[in-house]
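Below are structures written as C-alpha cells.
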Structure 1
Amino acid sequence: MIQSCDTPNPNGSALLGIKDAIEKMLAQIVTVRDHQSLPLIEGLGRVLVEDVISPIDVPPADNSAMDGYALRHQDLKHSNTLLMAGTALAGQPYPNTLLPGQCVRIMTGAVIPDGADAVVMQENTTTNGDTVEFKELVQKGSSIRQAGEDIQRSQIVVEKGTQLKAAHLALIASVGVAQITVTRKLKVALIATGDELTAPGEKLSQGAIYESNRFALLALLADFPVDVIDLGIVKDDKASLLAAFKQADQNCDLVISCGGVSVGEADFVKEVLSQLGSISFWKVAIKPGKPFAFGKLNKAWFCGLPGNPVSSFVTFQQLVTPVLQKLSGQNITSTPHFVAKAACLIRKRPGRADFQRGIFYRDENAQLWVKPNGKQGSGIMSSIANANCYMILDRESDDIQLGESVNIQPF
C-alpha cells in the first residue's frame, strides 16, 4: 500500500509544504558510507568526509608585498640614504643579517631578510650606484606579509561536507596537501515515462512529443558527484515500469523518474512503487510541480518528478537538490535569495508556493526590479530558458502589486 505522510495545512488541503517535505526527506536519508582517497587533482566536485587541516603557515615566512627595498625602519630616522647590501628574490632569500645602515633590493614574495622590519616600494626611492635614497619614512611592518597571515598551522582549511570547487583545490594545494578523502560517487538512475514520448531525432507521430526532461536533468546532475544510469524512455505499462525500477533499485542509490506520479489512468509509477517499497508523500504545495513523490524502493531512494518540463526542472532544483546533498555527505546549502520590487502586477493564487520565472534588473538608482518572463505554464520551457531568476511567491500570498517586495532566486 502507498503510505502518505502528508499533513493538511490550516485550510484543509492535503499538500505538504516545501519546508516540511524537505525536512521529511532529510530525516530519512542516510549519507553513503563508502569513502575513497583521491589525488587532489581529481577532487573537483567531490565531497570531503574529513576536514583538511594545514600542516604549515601560509605564507611560511614573512615576505614582501611589493618590489622595493627591505630595511630597518629606524635607520631612516637618522639618514634617508642607505647602502644596498644585496638582493632578495622569490625563492632566493638574502643569506645574511641586515646591518644598521643597510638595505636589500627585494622582489614581491621574497623572504624578508633577518634584521629587516619594513619594505619601501621602489617608486619612493632613487638609486645611485650602491646607495639608495628614500623619499619617505615608513612604519615597522610596512608592506610585509606576515607568516601565517593567510592560514595558520593546524587551522582547518576546508571543512568536511564541502563539495570541492576550483578555489578549494587551490587552497588545499597551497598548504601542500596532495591527497584527500571523499565520499564515493552516487549512482543515480534516470527514467522518463510516457507512451507519448519520442526521442529527439526520431520521427514524431501524431499525438507524440519529444522527450526533453532527461536532457535537462542530466545537465543538472552534472553539478553533483554522481554517475548516472540513463534508462531512457519507458512506456506506460506496469510490466515495463516494474522491470525498469527493479533494475534501477539493484544498482543505484537514488532513482529519479519523470512523469507517471499524477492521477491519470495511465500513471502507473505510484502503483509499481507500492510493490517495491513505499512512498512517503506525493503531493507538495509547490507550483509548478505539485505531484512530486518521495519514497524508498527495496534499496534505493526514489524521487518522482512531474512530467511537465518546467515542473520537472523546478522540483529537481528545489526538492531533489537537498536529497543529493544529504546522500553525498554535502553540507545542506541553499541558493541566495534577494528582494526586488515588482515591476508590474504579478498574478498569484493562494494555496501553493509559486516559483514563477522572472527577469530581474537594476534601474539607474541601483534599485532591483523583477517582472514575469511571459507565460508561466508548466509546459513552457522557454519561461526558464529566457529568464534569469525565480520569483518565489509564498504559499498563501495573493497577487503582488506594482512596487511591492518580491523574493527572487537568481539562476
Structure 2
Amino acid sequence: MTPDTEGRPAWAERLHRERTARGWTQSDVVHAMRTFSDSPLPAGLLDQWKRWERGRNKPDEAYRPLIAATFGTVVESIFSSGRTPYRPNQPDDLLIARSGMDTHELVQRIRRSSVDDVTLDALALTVEQLCCEYAMRHPADLIADGRAWLARITRLLDERLTFTQHCDLLDAASWLTLLIGCLEYDTGDYRSAEATRTGALQLGTEAGNPAVVGWGHEMRAWFALTTGRYREVVEAAQAGQDAARNRSVSVQLLAQEAKAWARSGNQRNTVRALEKGRVLLDSLPYPERPDNHFVVDPEKFDYYAMDCYRLIGDDQLAELLAREIIGKTVTPDGRVTAPMRRAESLLTLGVVAARAGDLSSAIEYGNDALSIDRKSQPSLYMVASEMTDVLSERYPGEPAARDFRKLVDQLTTTGMGTSEDDRAVPLTP
C-alpha cells in the first residue's frame, strides 16, 4: 500500500479497483459516468473523481447510483451502509422477543389446534428463521426440521379456520416446501426436489403468493442450469418474472437467465439480463433479514455477475468480484457467513489462475473450494467442472490437473450419490 492509498476507506479502494480492472483512466470513468446520467454533469467532475478515489470525501446520494451503474453493480455493494444483519444468538431469541413464546410453547399451541393471530405470527417467524439457516446448517438436519414443521402445519389445515388463517398457513407451508426442495437438490436428491418444487408452486398458487410462485419457477431455472438445459432456464426465468414482477425473486430469475445466456455464448443477452436485475435490485428496499435464502440481498449481485464474467472470459472483472465476495463472507471474528458463495468464488479464482498459467494456485483454490463443508453439490459441481475443462485444455499432461479432475469426479459420484438418470429428471412448469 502506497502512502497515497494508505488508510483509504473501503469504498474508495473499491472505486480504484473497479477502474483499474477495466483498464480505464480517471478520465475514462468520468466519461462513462456521463453516459448514465439523464442530465449534464459538472465540468469539474474529473477533479471530484480524483478526490473520491483518494477517499478525501464520499460521493453523495446523487452520484452513488451513477457510479454503481458505471461499474455494473448495485449501490449497496460499493457504498455499504454498514447495516448489521440480525442474527439471533439462539433460534428462539427473535421468536420470544416478537411473540412472547418459545418454540416449545408454539408446538404445544399447534398440538392443541390453538390457532390465533399470535400463534400464526410465531409460526411465520419460525419459518423465516429456518429459511435464514439455509446457508449454515447441515442440510439433512434442516430438512428434518422443515418436514416436521410442515407436518404440523398440515394438521392445522384440517381444522376449522377463517379464510385469512387458511391463507396464512398455506403461505407458511409454501415457504417451507420451497426450502425443503432447495435442500433436497443441494444434497443430490433430484427426483424428490422436483416433486417438492412442484408442490411448492401449487401451494403458492393456492395461497395467492406471487413471490412463492416466482421462486418455484426460479428453482426450475436453477435445476435446468446445473444440468445444461439452457433454453429451459430462460423459459423458466421469464415465466417467473411474469408471475412475480418487480419482486426480489425477479432479480435472481434474471441472474439465472444471464448465467444461461453466458453458458450459451450470448454475451449481449447476458449483459442485458444482468443490467435489468441490477436496476431492479437497486430500486428495492434493503431487506430486514438478508440472510433469508429467499431474499436477494445486494451483496448477492456481485456473485451473479462474477459467474457471468468468468464465463464470457473477462478474467479481470471475475477476479475482482471473486475477491470482493470472499472478503465479505468472513466476519471480523473469522466466521464464514456464506460458504457456498465463498466456494464458487474460490473456483472462479482457480479458473482465472489456470488461464493465466498458474497451475499451482489454481489447484490450491480448487481444493480449498471443495473442502468447504456446506455446499450445493449440483452448483459446485457445475463450476468445478468448468475449472476441470480449463485444466484439461491448458495442462493435459499435468498430474496435478488429473488429480483435481478425479477429486471432482469423486464429488459427483459419491458426494452427490446419484446416477446420470437421476440428474436428467424432466422438470415440469
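FYI, it's all coordinate maths here, none of it is from the lab. Treat the numbers as computed from the prediction; the structure is a model and nothing was measured. Cβ atoms are built from the backbone, for glycine too; each structure is taken alone.
Some values worked out for this structure:
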{"item": "Per mean count of other Cβ atoms within 10 Å over residues 46-53, the highest-valued of structures 1, 2", "result": "1"}
{"item": "Entry that produces -21500 once helix-only ellipticity at 222 nm (-39500 (n - 2.57) for each DSSP H run of 4 or more, over all residues; to 500) is calculated, selected from 1, 2", "result": "2"}
{"item": "Entry that produces -0.61, -0.90 once log10 I(q)/I(0) by the Debye sum over Cα atoms at q = 0.09, 0.11 Å⁻¹ is calculated, selected from 1, 2", "result": "2"}
{"item": "At a computed 17 (relative contact order in percent (Cα under 8 Å, 6 or more apart)), which of 1, 2", "result": "1"}
